[in-house]
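Undergrad: Each structure below appears as structure tokens.
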Structure I
Amino acid sequence: MRRYTTLVVLLLLAACFPLSVSAAAPAHAAAPTATASAKEPAGWVGTWSAAANGGVTDSGYAGYTIRNLVHTSLGGQRIRVKLSNAFGTKPVRFAHTTVGLQRLPGSAAIATGTLRDVTFGGSTAVTVPAGEELYSDPVELPLSGAADLFVTTFTPDPSGPVTYHDLGLATSYYATDGTDHAADLGAGGLPLTTTAWHYVTEVDVEPGAGRAAAVVTLGDSITDGFQSTPGANRRWPDLLAARLRAAHGPASTFGVLNAGISGNRVLLDGAAFLFNNEYEKGLIETKTGWSGAEILDRVGTRVTTLGAHGVRIERKGRPDIEVHCPEEDAKVDPTGVGDAFRAGFLSGLSWGVDLERAAQVGNMLATLVIETLGTQEYELRRGHFMERFTKAYGDAAAAEVQQHLGR
């Protein structure tokens, strides 16, 4: 219920502030071009975004052409892009930036007639200072509400860390040969692939006549799309965007911006339980610089879900507890599995059972969710739950849990 309440609040906020696009200040780059493009013209609405969640490499991507693939949520007649050096420690020079629609799925080729140069204050090249971001000039390129758009950048010079979003779940393309491939229509010059987005963090549209707005979705791995199908745009914000586009009336004019970051959290010190999946576990340790042991100094219990391998529970100075997952009947949709595990686990703790039994309840509920299409569509039937639970964990475990389930 909390998730739906949050969504309603976001929709109401977006309706009240329909032209709000970004809280980040535009850059004032060293080149004169930055000042001219820093002004935000009225009417821009977000169609795609990714929250920058770190910097990669210490020396930048000198001689790299990166063709980032993004999927839009709202159509428009003109677009603009935002390039980010938020995690950089030195200025980064973008010598050439282009946009264009993807010709075919799984290809770096640009659809005929859609390649456009992107300018910044009228100039093809622009330098973005460390810690700043920059909007481009408007680009005449009509987009549909579910377009696969390439944003290609060429960075000829060394710089500091490259701002990126690592869980892109979309195949982007790049080259490292020092040649500017930003205007290449074909795929041959960009032979390498990545599933992260680099430098680009937002695409906006001018939707034309009528009101339009954007919803910003916040959260951690479930919003970021962890374990959703790569290349299929099946994160829950993508599904929300599709439902809004299919709606009649004002709802169809909403874009959806994904600001989720896997491992995102407000507090860590003093937490009784730290829940994370394997990906988030590594991300937390990388971003904080703490070892697993140092994190256990700060939290009471660390619970790491391991996908099909179940869950590991760690406590300082005590043996780890590992609990296997029940066998799946089918793997249909992993969206919401982490939430389901936590709901089952915390329910078990509220009944007074031990950590192992609570993890078994969480694993069973997560298994039922992964077998169902949609995050809230599963049915929890007492008899079916206990039959599957008994098969997975035995009669003694089932007897302990059964007394806590409603009739």
Structure II
Amino acid sequence: MKLQDILAKSLKVSIGAIAADKELSKQIEIRLKELGLFGAPADGVFNKISIAALKKFQILTQSGEYDHLGSVTAKKLIETRSLPSTKIKLQNFLGTNLKYNYEAIATDKDLTKQIQVLLIGLELLDAPADGNFGPVSAAALRMFQELMQCGEPNYLGASTAEKLIEAKASDIPTPPLKLGTDLASCIVKYMQSQGYKIFQGPKQYNIVYLEGMNADGSLNKDTPNQFNDRRMVIQILNGIPGIIGNWEATTEPGDYYTYYPMNDGGAARVKFGQYKAWQVGIHGNAEPHEALVQVGNITVYRDFNKDFSRAGDNTDAGLFGINQHWGYDMAYNDVHNASAGCLVGRNREGHREFMRIVKQDKRYQANNDYMFYTAVIPGDEVVKKFPPK
């Protein structure tokens, strides 16, 4: 069969029927190649690349035949000598019954990049917009469709396209938080007050360090050189936060590196705040182990005067190897050389549990290069502003 036969007889040929006809497949591929839409060999093997190129042609020429090859598409394929543009945009979907599944999106870098740019602007996807529609981009688009009730599961159609083009970050519905006076709620309230990112949903974890706080939310004296801080993982389900991990930790350097700092400016003390700066990796040389390693910039204070305090110290921003690792089972009251300024869980087993949990995060599962957010918070400020009961 040829395109001329479809035109003469007003036939409707399914994608499967095209693939079964090598002569027709090759004719279509040759025309698509001449129009700059098909980069593979015109070998008559009508695969997903061929299908995507044909659909792209139908969109650009507004044939209206998006699920089959009919006389309109056949005529345009025979007669078209050039296209004003070979790029598909979301705007091409508006007012049509076109459906692009996720696999089809992945074959079009320009369309993918447009979608990614919009999802990044809506704070549903992390930069960069690289034109690669992998599992992370797919998950972000799916989340957008669910939140905006597009009614187009696992495909891109007119509804999704219109909402993506028009939506602003403020339009994205956020499930309401149901906060009480429990410790998890008070921590989340403090995070809200500081404008920190708060992640909701199954296996979307919030990593938080609380300085000078005990496991039950009571305060301690925050004595230097002790594991008297907390490392916590909070999960929010149906708007209700819960602490799913709570371990002894330190957010400050021990006495050894305070007196003998690795930096001439003084030992590092992480400035209170929230940072997106860590990936799963390996920490240490003498006892290498899995940890969250710093890959993004953070801000620290330099304890030049060696007084175990941030007050009056200069700040320093950059990459300093401030990792989240274990503290070698050191005694509670002796951090010593277990931390030079890192965020350190006291014992090995607790740290292994921490890593098992954070690696279950759905964002890490989708992308092993996912960069984790972590908040470092003064415990006394949480208790002062939002006292747990």
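Undergrad: Given a computed value of 3.9 for distance in nm of label points 7 Å out along Cα→Cβ at positions 162 and 346, which structure among I, II does it belong to?
TA: Values: I: 3.9; II: 5.9.
Going label by label, the one that fits is I.
Undergrad: Now for a separate question. Tell me which of I, II gives 0.40 when you compute FRET efficiency 1/(1 + (r/R0)^6) of positions 242 and 298 (r between Cβ atoms, R0 = 25 Å, to 0.05).
TA: Label of the originating structure: II.
Undergrad: Let me ask another. Looking at structures I, II, which one was FRET efficiency 1/(1 + (r/R0)^6) of positions 170 and 234 (r between Cβ atoms, R0 = 25 Å, to 0.05) calculated from, given that it came out as 0.50?
TA: Going label by label, the one that fits is II.
Undergrad: Right, here's the next one. When distance in nm of label points 7 Å out along Cα→Cβ at positions 74 and 138 is calculated, the result is 3.5; to which of the structures I, II does this value belong?
TA: II
Undergrad: Just checking, which of I, II has the largest value of relative contact order in percent (Cα under 8 Å, 6 or more apart)?
TA: I
Undergrad: A further question on this structure: A value of 42, 24, 19 was derived for semi-axes √(5λ) of the Cα gyration tensor in Å; which structure in I, II was it taken from?
TA: Answer for the origin of the read-out: I.
Undergrad: Which structure, out of I, II, was distance in nm of label points 7 Å out along Cα→Cβ at positions 146 and 226 calculated from, if the result is 4.4?
TA: Of the structures listed, the value fits II.
Rule-based calculations on the coordinates, nothing more; no lab input. Predicted, not measured: the structure shown is a model, and the values here were computed from it. Cβ atoms are built from the backbone, for glycine too; each structure is taken alone.
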